Structure P
Amino acid sequence: MSVPARVSLATLGVADVVRATEFYESLGWRLSPASVPGLVSFFHTAGGLLSLVATDDMTADAGLPTRVPPANPATDFRGTMLAINVESPAAVDEALRTVVQAGATLVRAGSPTEWGGYLGYFTDPDGHLWEITHNPAWPLDDGVPRLP
């Protein structure tokens, strides 16, 4: 048996599910009615689903030891990044303005890249790193990059 090459669901561990849910809803993301208020929130995206769960609940469910939280959970890098691809550099800048107005922290303003694209970074209120990018070599199908 092989493992399907797909990401069906990405789950972010958050300090406060209600607060994190409000942040993503303020971006205009559609909350699924399958969500359980205060316990787990599911959002529909153009790719897989995004879920928000309390970090402590995630570690307990996985049987992992409780970890010492980072010194600054809002800014310490966790080695994971999520990305949103958009259709233009202007769309990158507009999306970055929107997330900052919703409570995100701007990490890097939109700027041209050495590979011909344009991108910027933000962290959500729990410190999860997101990239908003325009790659002119990657056409979008409903917001998902179509790669060769």
Structure Q
Amino acid sequence: MQLVEKPLLTARYAHTNLTAEDWQALASFYERVFGCVPILPQRDYQDSALTTEPGTRRRGVHLRLPGYGDNGPTLEIFGYDPLTNRARTAPNRPGFGHIAFEVPDVAAARAVVLAEGGSALGDVATQMTPLGRSVTWAYVMDPECNIIELHAWQ
């Protein structure tokens, strides 16, 4: 791998977007389960230049991710009207694969996600990394089938 001496752009990571069937319910899931905090006001955009469909409305909220304070990256959850259907998410499909949360106990976190309407995507696994560290992880899905990685370093 070649290291870049100087990046071409000055940038800071800002947010990741999830498009939801029910953005309010999905935001509530991330607030309850992971402690994400809504940043008000909620968004409500009509006929935005960001979409190519006239009459498209998008509404949603940014959620402050845990562990980064007031200026950290956010999870943006939006709903679109009209909404286009999508194929079921798969971890090996090209494009964005998952979001990840570091947790103290992967099995316990997995149980909470399942109890709050998420679903399992495989089992809890522990593996030794090439650097000699042990990591435990599991993939789960939120109530709208977006993949979440839960991991803990030992």
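No value in this document is a laboratory result; all are computed from the given coordinates. Here the structure is a predicted model, which is why all the values come from computation and not from measurement. Cβ atoms are built from the backbone, for glycine too; each structure is taken alone.
When volume of the Cα convex hull per residue in Å³ is compared over structures P, Q, which one is greatest?
For this comparison of volume of the Cα convex hull per residue in Å³, the top structure is Q.
Which structure, out of P, Q, was Cα Rg over 2.2 N^0.38 Å, for residues 7-54 alone derived from, given a value of 1.52?
Q
To which of P, Q does the computed value 0.75 (FRET efficiency 1/(1 + (r/R0)^6) of positions 31 and 63 (r between Cβ atoms, R0 = 35 Å, to 0.05)) belong?
Among P, Q, the structure yielding 0.75 for FRET efficiency 1/(1 + (r/R0)^6) of positions 31 and 63 (r between Cβ atoms, R0 = 35 Å, to 0.05) is P.
From P, Q, which structure was mean count of other Cβ atoms within 10 Å over residues 23-30 = 20.8 calculated on?
Going through each structure in turn, the value belongs to Q.
One of P, Q was used to compute distance in nm of label points 7 Å out along Cα→Cβ at positions 39 and 87, and the result was 4.0. Which label is that?
Comparing all candidates, it corresponds to P.
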